[in-house]
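Chemist: Presented below are the structures under discussion, each in the form of structure tokens.
Read the figures in this text as sums done on the coordinates, not as results from a lab. Given the structure is predicted, the values throughout are model-derived calculations rather than measurements. Cβ atoms are built from the backbone, for glycine too; each structure is taken alone.
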Structure P
Amino acid sequence: MLKIGITGQNGFVGQHLYNSLGLVPESYKLIDFEKSFFENEQQLDTFVSQCDVIVHLAAMNRHEDPQIIYNTNIQLVEGLVSSLDRTNSTAHIIMSSSSQEEKDNLYGKSKKEGRELFIDWESNSRGVFTGLLIPNVFGPFGKPNYNSVIATFCHKVTNGEKPEIHIDGAVDLIYVGELVQEILSIIDKRKPNKKFTIKATSQVKVSEILNLLNLYKSDYQDNGEIPEINSAFELNLFNTFRCYMDVKNHFPVKFTEHTDPRGSFVEIIRLGIGGQVSFSTTVPGITRGNHFHTRKIERFAVIKGKALIQLRRIGTDEVLDFYLDGDKPAYVDMPIWYTHNIKNIDKEVLYTNFWINEPYNEEDADTYFEEV
């Protein structure tokens, strides 16, 4: 079992890598890292000495003073290298760098020189080093105005603001889940590579990204319709968009109920993609679910009975409670990386309609169990 530590484990890429490693506890043991370790040699040495692999993601990306970015990033690498020397570490060090290395700015310079410091360490140790040049990364839970233009656009669009495009160029992109899979592959191979370029999986104009996000706002956020999705990029972008919505206050969404003397009619979902529709009956007191997905789009609609639907984002403690009643039909959608369940809180049988965007595949279920 490989023991893996991640500097910057609470950052954008770090938390996704940390959570993904946690899905396979039989293969990886996570060694927790805290930012304060860089200020304490003993704590840093204890961390380093436990790790077979260290993924160095800790870095400063933005600051009004570029010199502070440069100094900070170099100091972080120097501190880690010093600890590797003190502990005689033979770990595999994987450092995230950037295509900015080739540009004339202090951020790019700090990443290039930091990578070179790790190369020098490798040449004088029994450790292994892999330096990753990574394109623009996007995905759920990135910080607006910091991690990516998509994070900024998603935040603004979901909050009713109108983002401005300053330069409408094509952007090389990789989804954070795809990047994590690349890193996992590198971890398992343990091969040195001083300068390994991670290829972008999409190249999209900024205006095209904004047009899609505006479509998701009007179709999905405002009207509950699952939009047409034509590629893996669009699925990843849509799932990213959904995670910037105010989940706590958006759900449950009431259906429009059409009633006449015969009874009532409710449209459960309108969509531009296929998937699987199912329903369940749940006896009183029973809870279903307690699992999460990393790519699937899912909707729960209570059509008879009373239910409590609970959501909790993986890695956080806040539990969101949504009470639904079949007499006032409503739905809750499940964001990716939110574990969720549904409980019958009535004395009668609960009837629930489920829609998910892909048919169930036992060999690739994208379903991970964790109590809410």
Structure Q
Amino acid sequence: MSLFRWCVAIVICVAVFVSLSFIKYNQVMAAIAFGESFPEPSETVHAQSLTTTQWRTMSSLSAETVAPQLISLTNQQSGIITAVNGEAGQAIAKGSVFVQIDISEESAQLAAIAAQIALAQLDVDRLGRLIKVNASSKEQYDRALAQLDVVNAQADAIKANIAKKQVMIPFPGVLGLHSLEVGQYIEANSELTSLMGDIDPIWVEVDVPQALSAIDVGRMLAVNYQGRKINGSIIAKSQVLNPVNRSVKIRIAIDNSDKALSPGSFVQVEIPSLSQQSAYVVADTAVRYSPLGSFVYVLKLDDNNQYRAVRQEVTVLAKQGNDVIIAADFVTDSPIATLGAFKLREGLWVKIAEQQ
């Protein structure tokens, strides 16, 4: 009797299990059928075709600007300042006397020499008249003439010393900072201030590594300053390698008509490499980034002539504005997704939008 009851219980359990399984199966099949009734998901993106171009890797080197005309004004003679003809930061003309040092002693000496010159000239003129009538000897006349040359030479020496006590402006420019005052005593060869001439164009000097130094005078290079790109040309190049870092110094002239760059400004110079490689120029929206690297989605046609997204790893070489340069280390005739590429995943059905 006990065995019979166990058999009945087992049969009932099996019947219930089969019934529930059948019901669940019908529900699952209904859900599958319901899901299949929806169309396959897709995304619409913009696309571009890939065209191979030749690319040179650019090296960005630190450089600084240099004024074409920039000197330190110094005095040759010591003495007391009697005149300062220029304030700090003031424009000054060529040939102007910036600093005058006391020349009272030299002026007195020059006045005394002037009297001696006048007397010597009278002797030369008098002996010249006498020698014409044979009233004087040629030797006396030559001595008087030599004495006139001596006092004239003494006067020239005093004038040269006076000139040394004037600090002249060799070219038009702007004075640097100084604190010179009338009555101040200055030693010989003191650095008084700086003088900066025109800075348009301004020079950029950069040390180029030996591996990139095969660039000639006249070549155009790009200089970056605070996000602004300025094109300039090489006007000079050192012919000797720096023995410390094996670099070559080059000088670039760039436009500075707006005076935005001052001497000593920090800039970046782009130097192209000697070798070039094949590359693609793509929109920056085409390149996606992940912890594993950069990639794009290539849009390939399937058997039903529909585009499918295929992930392609890429190597980013550089960025230029809204474009990205990637290495052409893969070949494809298919377009790549650009605007809207962030919506894609591997194998997704893709529709290409009409591009205006």
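Chemist: Tell me which structure, out of P, Q, gives 15.0 once Kirkwood radius over Cα pairs in Å, for residues 134-237 alone is calculated.
Modeler: P
Chemist: If you rank structures P, Q by Kirkwood radius over Cα pairs in Å, for residues 118-157 alone, which sits at the top with the largest value?
Modeler: P
Chemist: One of P, Q was used to calculate Cα extents along the principal axes in Å, giving 83, 46, 34; which?
Modeler: Of the options listed, only P reproduces it.
Chemist: Between P, Q, which one scores greatest on mean projected area of the Cα convex hull in nm², for residues 262-301 alone?
Modeler: Answer by largest value of mean projected area of the Cα convex hull in nm², for residues 262-301 alone: Q.
Chemist: When relative contact order in percent (Cα under 8 Å, 6 or more apart) is calculated for each of the structures P, Q, which structure yields the highest value?
Modeler: Q
Chemist: I would also like to ask the following. Can you spot which of P, Q the value 20.1 was calculated from, given it is mean count of other Cβ atoms within 10 Å over residues 174-181?
Modeler: Traced to structure P.
Chemist: Compute distance in nm of label points 7 Å out along Cα→Cβ at positions 46 and 286 for each of P, Q and report the one that scores greatest.
Modeler: Top value of distance in nm of label points 7 Å out along Cα→Cβ at positions 46 and 286, among P, Q, belongs to structure P.
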